[in-house]
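Dropping the structures in below, format is C-alpha cells.
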Structure I
Amino acid sequence: MSTLKVNQHLVTPENMITLINICPFHALEENEGKLEINSGCKMCKICVNKGPKGVMELVEEAQVKTVDKSLWKGIAVYVDHVDGDIHPVTMELLGKARELADKVGFPVYALFLGHEIKDKADELLHYGADKVFVYDHKELKDFRIEPYTAAFEKFIDEVKPSSILVGATTIGRSLAPRVAARFRTGLTADCTVLDIKENTDLVQIRPAFGGNIMAQIKTPNTRPQLATVRYKVMNAMARSEEARGEVILCTIDEKKLASRIEVLEVREKALEVSISDAETIIAVGRGVKSEKDMEMVRELAHLLNAQIAGTRPLVESGWLDAKRQVGLSGRTVKPKLMITLGISGSVQFAAGMNGSEYIFAVNNDENASIFNVAHYGIVGDLYEVLPELIAKVKIAKGVA
C-alpha cells in the first residue's frame, strides 16, 4: 500500500494552481492556503510524475506483516453446550469443518470447555471430529468470559488451528470477539457460506449493506481465522456408528481461570417452541392487509401443525413476536416445508430461509423475488388462494 503526501513547505501559489489544474479527478484543492488531497484521488500519480518536482510525494507504507501459515493446521469447532447438553449448531459446524478440512488435508478439532463433561465428549467423535480437546474444571461450570477466554487461548497457543468455527449463539457471540481480539485476528459474524483456498485462507461469505451484496471476507495475514455461523445454516453429518478419533483431556493453571464474576444462581427459562426447530412454517408478509386476517393464517397453521413466522414489517406492527421474524435480523430456519404468503422475497428474508427443503410461495406479483427461491409458486391474490388452500387441506384430512 502507498499514500500521497503533500510537502507543504514546497507549495507556492503558482505551483498550487498548476497541481490543481493537472489533476484529472479534481482531487487537489486549496484550503486556507494549504494544498489538500480530497476523496476524489484515484492514485493515478500524475501529480507526482508531471507536477512540480518534490511537491507531491508517493510514500510507500511498511510491508504488511505476514504469518507463517504452515505452522497453523486444522479446523476447530467450539462446542456450544449447557451442562454438557450439546447445542445442535455444533454438529452442523463439525459437518462443515469436515468438508473444509478434507479439501486441504487438515484434521478437525473440537474444543469442549466446562465441568463434568468428559463423558459427553465421545459423542463428538461420531460427527467428524478427529480430536476432542476437553478442559474439565469446576471454574468452567458456568459460562464466564474471563476463564473461558483463558482456556480458549491456551488451546490456540498449543494446537494452533488455522480456522475456528463458533456457533452464533448467545455464548458464541460473546466469546468469539474476545478470542479474536486476544490474538489480533479477524472475525466474520453470521457467515452463510464458508469455503477454503489451497493456501488455507478461509473464504467467509455473508450478506452486507442490508443484504444488498454478498461480501466475501478473508483474513490472509493473521491466524487463527474466526467465523460465527447461525443455527440451521449448515448441514450436520449423519451420525457414524463408529467413533473415529480421540478425546484429549487438557489442563490449565487454575489461577488463569480466576474471574471477577460470581454466578449466584442459574434460573432455567421456560421451554419455548422455536421456529428454528419447526418442520413446517407459514410465513406472512405485507400482503396480509390487517391483523384480523391473521386468523386465516392461524387456521391453516393449525391444520398443518405449522409454526407461524413473518417478515420484519409485521413484527414492527406488533402482529408477531420478534422471535418469529425470519431473515438477517431475525431467525434462520430450515423446515421441511415453508409456505410464504404475500412476501416479496427480499435478500434479507431469503437469506434466513433458502435452505428449506420445499418452499411454496403465494404472491400476486409474478416478478416477485420470492419465486426465484421457491420450488412451487402461485401467482394470485392470497385472499383468494388461502381460503381454497384451507378447504382442500380440510378435505384431505377429512375435517368438516
Structure II
Amino acid sequence: MFRVIVLLLCGTGAIASKCTLRYQLSSPPILTQKFGSHNIILNARDGQLSWDDRATVNAYCPGGLRNLRQHPNYGYYNPSSSQQVTFSCSSSQVMFDRPDTGVITSFQNDGQLSCPTTSKFYETLVPACEYQGLAYGFLLGKQAVVLAEVCYNLDLLEPMFLHYVAGARSTILESQTAHNVANITTSSVEVFIDNSLRESENRTLLEAVRKSLPQYLGVVQYQIEEFIPLREASGVFGLYVDDFRSVNMIPWWRSLKFGNWKLLEEAIDMVSRNETYDVFAGTSDIVIYPSNDKCMSTDLLTFKVDSYIRNVPKYIWNYVKKREEADDGIVIIGINSPFSDSSKGGDVLCDDICDNIPWLSSLKRSRKMAALGYIFCCKPADVKNKLDHFLI
C-alpha cells in the first residue's frame, strides 16, 4: 500500500515540459486554445506564446501562413500556404501537424512564422447605405469575426460612413456573433481595396494647403490621419486590422484630431468599459476658407489624388448609441476647421446638449475652445437632414 501511494505522489508531482512558439511580431497568426467546449482567442502581442505539453495551440491565417517550416533535421518542408495548423509540445520542443500528411513533426521555431493577411473586406448589406456595403473581418472555420462595416462609394473610392462596436469583446470564439456588426459566411464575396493612393494623399493635401492658404500655414495644419480607433476598440483582434487603413484615413485639422477629439475617443473608451455601444462615424460639408484675392471671397478646401478630387470635411461626426437596449443615442460633431464662427453659434447645427451627457464631462471645460477643435452634440433627429450620409 505504501509503495502505491509513493508512486502516485511521484506521478502527480511531475513537472510538465514547456514550449514557446515564436513568430513575427508585426504579422502574428491568430492563435486559439481549447478550453472545455470553447475555443479561446489568445493574446499574440508579444511575438511569442508559451504553453505546456498538456495542451495544444491552433494557429490560423485566412490569407495563408508563411514560413511554416519543419526542423531541417527532419527534411525540407516549407509549404507556400496553409490556413490552419495545430502546434503541440514535446520535451520542450514545439511540434506541429503537417497539413499535407497529418504527421506530427518538429517545427523550425526561428521566429519567422507570420500571417501577412488576416482580416479582409467582404460584400454585405449595410443598413441605410446607398452605396456598396462592406464587412471587415475574417472567418475561423465557419465562425465569423466582423470588426467593422463600411458604406463605400466605389465611384469615388472613399467611405461614406464607418461602423464599429465600442466595448469589451469576448475572447471566446463561439461568442463573437454578439459583437459582430455584420455577418459573413464562407460564400461571402471578398473585395480587394487598392491602398496605393494612400501613399500620396498626405503629400497632395499638404501641397494644396500650402498653395491655397500660404498666409495661414502656422494655423491651418491638416494631415491624413486615422478616422476611427478600430485597433484600440478590437481588443485581442487589434493586431489584425492593418488593412483597414485603406478606408480609415481622412483629412484632419490637427488641432481637432489631437485636441478635443482625442478626449472624445477617451470618453467613449471609458463609458464602453461597462456597456457596449454602436459607433457610426462620418464626415459632412467642405471646409470654406477666406480667399487671398482681397475681395472678401471664399473658396472650398479640396485636394487632388490621382484623378479624384478629395474634400477636406468641415464636420466630423460620431453617432453613439447603446447596443443592447433601445436608445436614441447622441450625435457628437467636431468642427474640422479653424475658419469657424462657432463661438457665435453660426456653425453649430442644433441646440447643443453635450453638457447634459454625464460621460462627456471630461470635455466640458475644453470642447468650446476653438484652438482645440470645437465640439457640440445633437439629438439624431435634429441633424438627420443636415449631415451628409447620416443614417436615420
**Prompt:** Looking at structures I, II, which one was helix-only ellipticity at 222 nm (-39500 (n - 2.57) for each DSSP H run of 4 or more, over all residues; to 500) calculated from, given that it came out as -7500?
**Reply:** I
**Message:** One of I, II was used to compute distance in nm of label points 7 Å out along Cα→Cβ at positions 255 and 311, and the result was 5.9. Which label is that?
**Reply:** I
**Request:** Taking 0.10 as the value of FRET efficiency 1/(1 + (r/R0)^6) of positions 119 and 375 (r between Cβ atoms, R0 = 30 Å, to 0.05) derived from one of the structures shown (I, II), identify that structure.
**Result:** I
**At a computed 233 (volume of the Cα convex hull per residue in Å³), which of I, II** = I
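Since every read-out is calculated from the coordinates, none of them should be taken as a lab result. Keep in mind it's a predicted model, so treat the numbers as computed, not measured. Cβ atoms are built from the backbone, for glycine too; each structure is taken alone.
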